[in-house]
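The next part holds the structures, each set out as structure tokens.
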Structure 1
Amino acid sequence: MIVTGTFLLSLPIATSGNVTQSFVDVLFTSTSAVTTTGLIVADTGKFYSLFGQTVILVLIQICGLGYMIFIALIILGVGGRISFNSRMLLNESLARPSSIDMLKFVKVVIVFTFIIELIGAALLAFHWTNIFPLKEAIYYGIFHSISAFCTAGFSLFSTSFSAYRTNIAINLIVNIVCIAGAIGFFVLYDIYASGKKAIVTKRMPILTVHSKFVLLMSVMLMFLGAVIIFVSQTKVNPSPAGEVLLNSVFQSISASTTTGFNTVDIGAMKSSSLFAIILLMFVGASPGGTGAGIKTVSFGIILIFLFSLLTGKENINLFKRRISSQVVNKVFAISAIAVLWVVLATGILVFTEKAAFLNVLFEVVSALGNVGLSMGITSSLSDVGKIVLSITMLVGRMGPLAIGFSLVGKPKPARFKYSEADVLVG
């Protein structure tokens with residue numbers, strides 16, 4: 001997908017003035033679209049033609065949902081049968097309980113995606129008809145709705161959504177679409193199925209443990225992020241408190257859903273706000289959605305594990321259910337690899353770039369979390385820096401653990417155990 005995108009975006013027809021980009025810049029943009037990151041080296045709305053923008057949008061849509069889903073959709077659409085190998089790949093690419101039929105869930109994912117994107121596009125287009133011609137308003141609505149749901153962060157506006165920082169309706173629509181894409185398809189399905197069952201039985205809807213945990217962690221992170229940003233920015237921002245609050249909520253949701261839209265100049269924000277955004281980007285969205293990061297569930301399990309360890313509890317419990325040790329090990333493996341990658345990539349860019357350390361760290365975490373927020377140094381990065389960030393975006397999209405498995409190879413369980421060593425820690 002990255003190679004295909006690079007080829008198409010390198011064609012003269014892809015740019016508005018038939019201007020060619022360097023190979024590294026085209027590769028960077030294609031990688032950013034495929035990984036639904038949103039980091040750019042050229043203004044998407046001005047530099048690229050309608051053809052180029054369409055290529056970016058198609059890459060975002062296909063890769064935001066997962067290419068295996070689209071392969072399954074095409075095969076089923078022409079009345080074909082999915083092979084055993086394709087079923088195995090599709091099964092691995094869809095985060096869902098084993099009790100739910102795979103092909104049924106694929107259809108659910110597609111239906112939810114296009115319904116939410118269609119509603120988002122219609123609402124955005126309706127609000128923009130007062131500003132732009134009808135065709136342009138519809139196009140902007142479609143582009144930004146897909147970009148929001150796939151948590152891509154690509155915008156046709158030079159300053160993203162800064163022009164609408166006081167528009168409550170635009171903020172609300174974009175935030176809801178972003179959250180819908182970030183919380184995961186199974187959570188959307190669970191909310192729908194539970195709500196439907198509750199209407200029939202006339203009882204309170206009962207969500208699964210996973211859905212409740214995702215919603216709890218998502219709300220907690222977004223709320224804490226918004227509070228920190230609001231308190232930090234109120235001291236330096238002369239704007240009314242309502243506007244600062246609206247912007248704080250928008251940026252917190254944008255970072256925690258790994259979307260990457262912005263309504264304020266990120267580079268002008270205070271260090272405390274930037275630190276909060278970095279943490280939100282690193283944690284990221286929830287499993288089984290269109291966002292990246294180590295995931296809200298992983299972060300929540302780490303907190304529960306630490307609490308259980310400090311209180312002397314053997315088992316890690318969540319909503320009166322026990323979390324297996326395999327899940328805990330996987331969470332710590334994902335988090336450790338992500339931290340190591342941030343350290344490695346930041347260390348390289350500190351030597352290759354002239355930007356300040358905080359700017360570099362922010363850029364690396366944004367790339368790894370597939371967020372796309374930037375303090376304004378992306379276009380000025382060296383070719384080495386852009387290649388490192390391109391690899392970082394790919395690592396973030398595929399998942400740190402998947403990268404680790406691909407480097408180490410197929411796991412080989414040990415047939416014996418060594419005697420325990422007395423190693424001092426702490």
Structure 2
Amino acid sequence: MKRLIRGGQVLLDDGLKACEVLFDEEQILAIAETIDAPDAEVIDASGLTVLPGLVDTHVHLREPGQEQKETIATGSMAAAHGGFTTVFAMPNVKPFPNDRKTMRDYLDLIAKDAVVTVWPFGTITRDEKGQEPSDYAGMKELGIRWFSDDGVGVADENVMRQAMLKAKEAGVLFSCHTEDMDYRKPGASVHQSAYADLMGWGGIPSACESAQLIRDMEIAGPLGLRYHGCHISAKESVEGIRKAKAAGWDVSAEVTAHHLLLEDRDVKGPNWKMNPPLRSHEDRMALIAALEDGTLDFIANDHAPHTRQDKNRPMAAAAFGIISLETSFPLLYTEFVHRQKRWTLAQLVGWMSRKPAERFGLEKVGRLAVGYHSDIVLADLQSERVIDKDTFLSKGRNTPFDGWTVYAGIRETIKNGRTVWKGK
């Protein structure tokens with residue numbers, strides 16, 4: 001069935017234009033000032049901005065194994081609510097996707113319940129135990145080209161080198177959570193600082209992230225392995241990535257919305273507790289500058305839903321992580337495009353669509369162009385609204401942004417030509 005978006009401002013490669021978009025279930029068919037398509041269903045986008053579907057390379061859907069926190073159905077609906085039409089699901093689920101058979105079962109579950117495209121990661125090491133590399137070649141036969149031990153770092157350098165050699169042979173990408181637990185004392189929950197000491201909270205130094213990240217890149221770089229750093233939070237990590245890129249190594253890295261918006265002194269309790277933690281003002285400014293100069297490549301979310309019981313504990317015992325799929329675009333648009341006017345809409349959307357799609361090898365995804373997948377978002381960039389966690393489609397309510405005022409919202413999300421979420 002053909003559908004025609006009419007009346008909106010469309011974000012194309014050369015900026016916003018008043019034009020129409022014709023598409024079907026397979027692809028965008030035409031983009032022009034006016035399109036004659038009498039048989040098409042018309043979507044009235046008056047007053048709205050038409051964007052490509054967003055892409056998030058770092059999402060926790062929890063299923064299978066922790067369905068009380070999130071499911072593929074609820075997590076993918078939350079993605080659609082937030083304007084995301086493609087997400088990558090981290091592999092810390094049960095059973096872990098370590099091999100071809102387990103991954104096949106996982107893909108079948110995703111196909112049954114997901115309303116957006118969900119690409120699952122395979123594990124770097126079996127059961128994320130850091131001892132034995134997983135079956136990269138077997139999972140690649142199913143189209144899986146991305147591997148992560150998210151939530152833990154691979155502690156043993158020899159194991160990581162062995163894994164990287166095997167991954168290079170298979171021609172896949174590693175997306176790494178780096179965390180050297182020698183730097184993290186039991187119960188540590190926030191960035192190591194005088195503020196943490198004042199609040200009586202255990203601190204996590206920046207080296208906990210940066211030391212293992214730099215070690216990984218020093219192995220991956222000379223091997224020519226495609227390496228991606230997850231949720232960068234520290235200025236020392238930024239400098240390590242900058243040096244790796246200057247050396248010509250095939251490395252990239254992401255930054256989350258919360259690390260761009262919040263700092264360690266903003267932390268009020270468990271809903272501000274995430275891993276890596278919110279760091280200093282200096283760190284946050286370094287992250288923003290690094291995104292702008294290309295040292296950091298794009299924005300990802302690290303959507304991490306938890307139950308109220310997981311979070312309603314003292315800081316030392318509360319779970320790490322916040323939800324973000326339904327808030328990241330409105331928050332970043334509001335702060336950096338609407339308020340500061342530091343970024344253009346095209347920059348923000350590029351960091352949340354085209355650039356992650358390109359780095360992760362997705363074809364015809366992340367832009368509005370003829371022949372691209374018909375993954376389209378209609379956004380309202382003119383109305384003020386207040387974030388209300390009780391309206392989320394995610395099972396999670398663990399957010400520090402409840403009650404924040406934003407000046408952007410998603411009105412409709414179209415995946416493969418079909419509306420999968422529509423608001424008022």
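Any read-out appearing in this document is the output of simple, stated calculations on the displayed coordinates, not a laboratory observation. None of these values were measured; they are calculated from a predicted model. Cβ atoms are built from the backbone, for glycine too; each structure is taken alone.
Where does the value 0.05 come from, among 1, 2, when FRET efficiency 1/(1 + (r/R0)^6) of positions 4 and 132 (r between Cβ atoms, R0 = 30 Å, to 0.05) is the thing being computed? Value 0.05 for FRET efficiency 1/(1 + (r/R0)^6) of positions 4 and 132 (r between Cβ atoms, R0 = 30 Å, to 0.05) corresponds to 2 out of 1, 2. Distance in nm of label points 7 Å out along Cα→Cβ at positions 164 and 292 computed as 2.5: which structure among 1, 2? The structure behind it is 1. State the single structure among 1, 2 that was used to calculate mean count of other Cβ atoms within 10 Å over residues 180-187, giving 26.5. The structure behind it is 1. Comparison across structures 1, 2 (criterion: volume of the Cα convex hull per residue in Å³) gives the highest value for 1.
Of structures 1, 2, which gives -21000 when helix-only ellipticity at 222 nm (-39500 (n - 2.57) for each DSSP H run of 4 or more, over all residues; to 500) is computed from the coordinates? Computing helix-only ellipticity at 222 nm (-39500 (n - 2.57) for each DSSP H run of 4 or more, over all residues; to 500) on every structure in 1, 2 gives -21000 only for 1.
To test your reading of the models, identify which of 1, 2 gives 16.5, 53 for Rg and Dmax of the Cα atoms in Å, for residues 196-283 alone when calculated. It was calculated from structure 1. Here the criterion is mean count of other Cβ atoms within 10 Å over residues 124-131, and among 1, 2 the highest value is seen for 2.
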